[in-house]
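Quick note: the coordinates plus some simple rules give every number you see, no bench work behind them. Please read all numbers here as calculations on a predicted model, not as lab measurements. Cβ atoms are built from the backbone, for glycine too; each structure is taken alone.
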Structure I
Amino acid sequence: MNADGTSFLRDTNDLLARAEAICDRRGSRLTELRRQVLGLVLESEKPAGAYELLDRLRDRHKGAAPPTVYRALDFLLEQGLIHKVERLSAFVGCVHGMDGEHAHDGDEAHHHAAQFLICTTCGRVTEMEDEATSSALVAAARAVGFVPHRSTVEVEGLCGACAS
């Protein structure tokens, strides 16, 4: 618990407030449980798996069970507030979706082509927003008559800190 009585860092609380506003605009509800799961994902230094989130959530909600976490994660994914890193079967916050410039407001364009850099040494994941990469993927797919709905690019390698 922080000095001001909140359970998350100030930056996380700011993002949670933005996420709640986005959900309100969409007619969805960021319940306290969903808020807690999102806060845990946002404050995790590395992508968080569902069972890791469950263990941490049980500190706050004693009766939490796997379906509880999975339902919350499904909601957060649908709202564009988190991403699933398939390679790791883990979740990261989508801060881009909660800032004023990139708020999705129901538009799936940003989530159409998620791009992640995964460090194989430290496990950190960085989300990229490279329009050229997204455009190239869509153009290549359409060139062969394929209509893409969603894509996730996951690149494994070394982050700057681990590479040096």
Structure II
Amino acid sequence: MPPDIEKLKRGYTDWHWGKEPGKVIHVADTLCPDVIGIGELREIKIPSGVIAFPEGTWIAFDPNHPHERLHIILTPAFREQVRMQMKHASPIVPIQAIAKSAGGTHVRHPLPNIQGTPLGVLDSVVYWTHKQGDPPSLYEHEFGHEHSKGVRPMLAADVSGRMWVCGGSYTCPLAGITG
């Protein structure tokens, strides 16, 4: 079923407080649903350090998911780097098991049946975005606050190089990421 581009554009405009999208990105991945871009992902912080991302990497959310699941859209070159690192990673387990280890509201909604490895608890995401009325700027969302009861997601990577936000308790309402 083709995506409802107009519905996604309206969702983007609402989420960005009236700012219309400058482009539509088609993600060629059957495991990624139609998502709304939050912003260009710059870095992810986990307890062991910071993962920096190249230009063209996005953080997005699924507006049709009951809790607006986050998705990380990697560039093909970066995804290949992650895939090569995962060849030697351990443990390799179902990513749903990684979500269960994190706990939270997202565990009730299964992830695809694929194998991956946990990279660490997701402390925060830093992204560049533009919301109407604000200058384009960096936003940092720290997980485990607000409405999450302290349940932070886990960051994982699968054997094909995708990165996943597994478990946790968060949503993506119009105000931004919460939880």
Structure III
Amino acid sequence: MKDIVGPGVRLLFVGFNPGLRSGETGHHYAGRGNEFWRLLEAAGLTPVLLSPEHDRRLLAFGIGSTNLVARPTREAAELSRAELRAGVPRLARIAAEFRPAIIAYTGKGVFLAASGRSAAPWGRQADALFPPAVDFVLPSPSGLVRMTFAAKLRHYAALRDCLRELVGS
């Protein structure tokens, strides 16, 4: 699955890896129960509701998407710690080349794997892995996560507010 990155990306989402459906279709966050696209629109990060088939349109809104690992799996738990850490240098290169204002990790585990830390709060992190980008930890948009849509949405709305604070509307 291809990364969605390019000049003008202000916000870069980072996931563990593609799920099986995303691997089959070649589109980000394509799992049937995944709430990513609804969360983006409901939080005001995109002005319209996109579908996985239109994931490349994210670039028009200054948004990109990548993963620590390219290999699709049924569950992120199938990935080894070494495999996840091996994705960090590539993420560093993407951050250096495209210089997003915010790198948003779609799941606390994604951030912990990238950072090597043992804990992190939700939201904006005190220090950045790839300065000058700000790190922001979000709940996973997976429908398997036991958090309500409304609770997830509060975090995605906080991301929107942080983005506006850093780069304007």
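Details
- Distance in nm of label points 7 Å out along Cα→Cβ at positions 33 and 129 - structure with the largest value, from I, II, III: I
- For relative contact order in percent (Cα under 8 Å, 6 or more apart), the highest value in the series I, II, III is held by structure III.
- Here Rg/Rh (Cα atoms, Kirkwood Rh), for residues 65-136 alone is compared for structures I, II, III. The highest value is that of II.
- The greatest value of Rg/Rh (Cα atoms, Kirkwood Rh) among structures I, II, III is that of I.
- Label whose coordinates, when helix-only ellipticity at 222 nm (-39500 (n - 2.57) for each DSSP H run of 4 or more, over all residues; to 500) is calculated, return -5000 (choices I, II, III): II
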